[in-house]
Structure formats: C-alpha cells, structure tokens
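Structures incoming, each one as structure tokens.
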Structure I
Amino acid sequence: MSVLNDHVGMLDPGDPAQARLAAFLRDHVEGMAGALQYEQLAGGQSNPTYRIRAADGRSCVLRRKPFGKLLPSAHAIEREFRVLRALSEVGFPVARPLALCEDVSVVGSAFYVMGHVDGRVLWDQSLPGMSAAERRAIWDALNRAIAQLHRIDYRSIGLEGFGKPDAYIARQIDRWTRQYRSSETERIAAVDDLIAWLPANIPVQTRAAVVHGDFRLDNVIFHPSEPTVLAVLDWELSTLGDPLADLAYHCLSWHIPPDAFRGIAGLPLRELGIPEESEYVAAYCARTGRPAIAPHEWDFYIAYNLFRIAAILQGIMKRAADGTAASDHARDAGQRARAMAELGWQKVEKILRRAA
C-alpha cells in the first residue's frame, strides 16, 4: 500500500489507492478537490497524522491507524472520532471532526479526517524564549482545559457507553499489564514489582469523567500569539474513568527530568514562572470543586502512570523491532521504558516509607 507511506508528496491519481483516498476526500470534505498535497505532521507516533492541502490552500488533517499487525485495542481511530464529535458539540477545544472511514480498502487502514487548526504546538515544557508571565499563562491554560474536560457530564453528550466509569484503575492496570507482556522484549524488575503491587493498593475512585489519557503540552494547539488552547489533540486513549489518573499523568512533568522524557523536574520553576506541582493541583481542585488529594493517593496515581508510560514505551519498542513504528525515534522512546518503571517504583517506595 503506497498511499500516505511517505512523509510528503502529491496524491497520484494514477495510483489506485491514492485515487480512492482522493475520491473519499472529494465526497466527504468540502474543498478537497483537484490536486492534493500531503505531508506527515510531527508527533502522531502512535497513529500517523497528515495535513492534506488542496490547490486553493484549504487544508484538512487525516489520522490513520498504522499498517501491519497491531496490539489488541490499540490505535482506536473510531473511538477518537466519536469523542471528538461529542466534545466539539459542547464547545470543548478540539479539531472539528469531518469524516470517518472504516473501510480499510481505501488506504489500507481505518482513518478519520478533521479540520486543520492553525496555531502553536509547544514541545519543550520549560517553554524556552518566553517570559515568566507567558509561561505561567500557558500552564494555567492547560490547567483550565483539563479541568473543563473533567467537569463535562459525559451522559449529557452521549458518551454513556464510551467506557466503564467505575473501577477504572483496576481495569487499566490489567490492560497495560497485558499490553506490556504482549510486547515485552526484556525483563524489567521494576515493572514486575509494579505489576504485583499496584492492583492491591488502588485508592477509592470518587468521580468519573471523560479522561483524555495522554493530556500533555505537545498534544495541545495554542493560539499563535495568546495563551489560549485552540485544540486538544490525540484522543486515542480517551475513555470514561478516574479524572485523578488523567490529572496525574499530566502532572508527570514535575517528576521526570528534562533529559529523561521532556519533563521539568529539577528546573528552577519559580524563576521560570512555572507553578509548583502542589500549586497546579490545587488550582485544578478549585476549578473542579473537589477536595484536596491525600499525599499517599497522589503518589499512587503518579506510580501507576509511570507504569503505564513504561508499558506504552515498551509497545513502541516492540513496533520498532517489528518495523511498524510510525516514528524514526520509536526505538529510542522504547528504550526509556526501564527508566520510567524504575521511577515509578521509587514512588511506591516513598509510600511504603511513609506508612512504616
């Protein structure tokens, strides 16, 4: 299958696969007619993502499943499209969903098309080149966005069946354990320890919400010049579940050093204008109307998410070994699984010391 396998190019009307895609876009997306140019966008490591331009300058974005054998329940393009449609209807900042294609004969895998959003994607969480006030405003906008998401009543937007809202952490630990084992390329002691400890120490879940599953700075498009979130991207892992798990994943930035996985741990946060984690979490609690989170529970959520990242990175590593990863950096990302698991076990040891 040659269509959308290169990083940039023109859709060739002489190629049957590319002609099928061009016909789909012409029929389902306004303005996508005539000669079409595509380019693969940065990110989208799990599900390859492309910007498609028409001759008159209009654009849309196509996001597809990877080609090749995939892990069970991974790369859920159809779920992404469903949650985008539901959230867009209540004004949450997402790219406008345009069309879903589940017919794999068109390009070789399922895909969907959404509107293109012009703005900034900020990759470095220390936000170099900005003033302290600008950094604080960016982080506050992120806080407002995740709090807004978790305040949405999923029943009112037709997402009752989008997931099972209760016992979320238990199911996630089971899911990521299975995902990890199915993609395991070497034994990591810290992963084994987390798999044994986490299921027996889950805090009581008190609320349920739509959870993004991968809410972080570089999955957000900001206004070109203002600290305003225009669109939250990459909803592959979204479901119904415990919003504190979603928040803790977002807050891993404060626990991971910059050289490990683009974190901000160890940086002079006050000087930079970036809030401390405790301040950031308190702002979220105020915006969502929930009480303060107990320290041992917060450490659990952080440990769980580090385990989850280790499982995700291991899956990327496996796809790199199999030759199906979408990013040239997939192998490097996969090799970070051990470091994330060991950091997660350090959080558990902190809990155990506190309880002793």
Structure II
Amino acid sequence: MSTPDSPLDIEDLRSRVSQALTDFLTRQRPKLCDISEELGVLDSALIDLLRGGKRLRPAFCWWGWRAAGGDHESSGALIAAASLELLQGSALVHDDVMDDSDTRRGMPAAHKRFSAIHLANGWGGDADRFGDAAAILLGDLCLSWTDDLFFSCGLPADAILRAKPVLDIMRTELLGGQYLDLLEQAKGSASPERALRVARYKSAKYTIERPLQLGATLANGSPELLGALSGYGLPIGEAFQIRDDVLGVFGDPEITGKPAGDDLREGKRTYLVAVALQSADQDQRQTLLEGLGNPELSQAAISAMREVIISTGALAQTEDLIARRTEQALRALDTVVLDPTVRNVLSDLAFIATSRSH
C-alpha cells in the first residue's frame, strides 16, 4: 500500500469524510424539496461549498479520537468528525456576508451567488440584500445540520452526551470570536494582544483545540490526555490563524482562493496589522490607515502597505510568533504517552496548519 502524500489522508480520512458528507446531504435534500423544489438552490450551494477545503477540523477531531484509543475503523466517530465541516460551512458563509467578500474557495461567495440568481431572474427588490439574507439562512441551515449529523453518527448515546458540551462551547467561542473581530474593526484597534484574543476565539479553538477535545471525549479520553491535547491544540490553532492572516495580505490567490490583499480591503485588524501600526512612523501609519478598509484599494496601494508591514518588522515578528507557537505545541505532545502513529500525524498536521501555502 502506498503512503499518503498528506497526513490529512492517513487512514483514508479525507475521502471518508467527503463521502459521509455526500451521504448526509443526499438524505437531507428530500427534506428541503418536500417543503418546496425552490429550496434546491440551498442544497446546491451547500454541496459546492462543502466540496472544497482541507477537512482540518474533522482531521483533528479524528486524531483526538485515535489519541484516546478510539477504533480506526469507527464509522460513528468518522461521521461525528465530518459534522464539523457543516459548522465550518456556517462560519464561512456568515463571515463572507460580514466581510462582503466576493469569493470563497475560488468560487463566488454564497451571498454573491444568491444575488446573481436574483438578478438573473429579474426579481423585485434589492439583489444584494436578497443575497445577504439567503446566505444568512444557508449559514443557519449549516449550523442546524451540524447537530443533525453529529447526533445521528451512530456512537453510543453516553459518548455523544459526554461530548456535547465540547461541541456547545466550541460554537459559543466561535460566535463570540466573530463578534470580537467585528468590534476590533469598528474600534480601529491597534492592539496585538486584542488581535490575538480574536485569533484565539474566532479560529484557534474551534479549528484545532476543541475538535481534538471533541474526538478524545467521544472516546472517553483521560483528563491528562485532554490537557495535553489542549496544550498542543491552542498554540497550533493560534499559529494557524496568524498564518492565515499573513496569507490574507501576502498570499497567492491561486492558493488562497481569495483576491490578493483582501484582508487589507476588508480592514482586518489582525496581529500582523496591529504590530505594523504599533511600530510604524507617522508616514507609514498614514499609509496603512488610508488603505485599511478601502474596498477599492488598488494593487499599487496594496504593494505600498505590504512594504510598510515588512519594513516595520511586523512580518518578521509575526513569523517568529508562528514558529514559537508551533514549538510550544509540539512540546505539549511530549507530556503524555501517545501511539507513535498518532504522535507523528499530529506533528505533521502542525506543519500543514501553519505552512506558508495552506
């Protein structure tokens, strides 16, 4: 048997998660169409959205399960892990509405998709408002269906009930982090500490720490194991979000699926931007503040802002923080006895989550 190219594909995980999602959506579509065939557009939009992505959250959930001794052939744990892609779908759709993003994973964002449907049919009212409203409903549907898939995963009831509080706090932290993100933009904050708080709750916990804990709790992992997974998952989660913020300014659109410099157009007050603002001189600060949040930002203006971020040392400081968080996470794995396969996969996943091309 050949060795998978990516740790995300060990134990055939990614294809199994994708199949679980396909099976679930196939079962759910009649429920929508029984209400009205017109709801088929929601199903189609969701299928397209869930077709992409690396399946990071299901992967961390699965390896939390395996770290606690869970069976590698468990279909129930696999389905429970797959439900996190629906939670991720909800977050992406709502986030794109809040940021008025044009694209997601190289395709039109959901609200732009629904706006285009409105325009193509010549319906009354404002097409953009219709698109936003429809996307909010699609995100709500994803959130609701997260529970549908999780609670029907087939694992014993006591395991599901034991893990439910982890899923609950995961969603609360995500929504709280999203609000804090909006708040930082509204306040025009230039605090690296506050930017890290946003990264922690908007992304770090629900991307890595909580999925790991969810999987381990389903398998009845020990408090010591849960502590070690948290010690690994939170710093890797923060490094993941900080890397994503760097890619939002310097990333290749062919890889990120979003236009170059999109985070600058959206006015994101990330750790990278906060450090740059804090370190900038008067002229550099003016360059940043004039561009942040300008949806018509030109490529030349983006280049000028990138140069400021580099010359202030903000990019180097941010890269250093990513490296330190990653080292901290890997040290946490040494505090508990792990199956060698699990340890190796978690180490490799740390690299995947924090690499310059994710």
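Any read-out appearing in this document is the output of simple, stated calculations on the displayed coordinates, not a laboratory observation. The structure displayed is predicted, hence computed values, not measured ones. Cβ atoms are built from the backbone, for glycine too; each structure is taken alone.
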Ranked by distance in nm of label points 7 Å out along Cα→Cβ at positions 13 and 237, which of I, II sits at the highest value?
-> I
Using FRET efficiency 1/(1 + (r/R0)^6) of positions 101 and 213 (r between Cβ atoms, R0 = 25 Å, to 0.05), single out the structure from I, II with the greatest value.
-> I
Name the one structure among I, II that helix-only ellipticity at 222 nm (-39500 (n - 2.57) for each DSSP H run of 4 or more, over all residues; to 500) of -13000 was derived from.
-> I
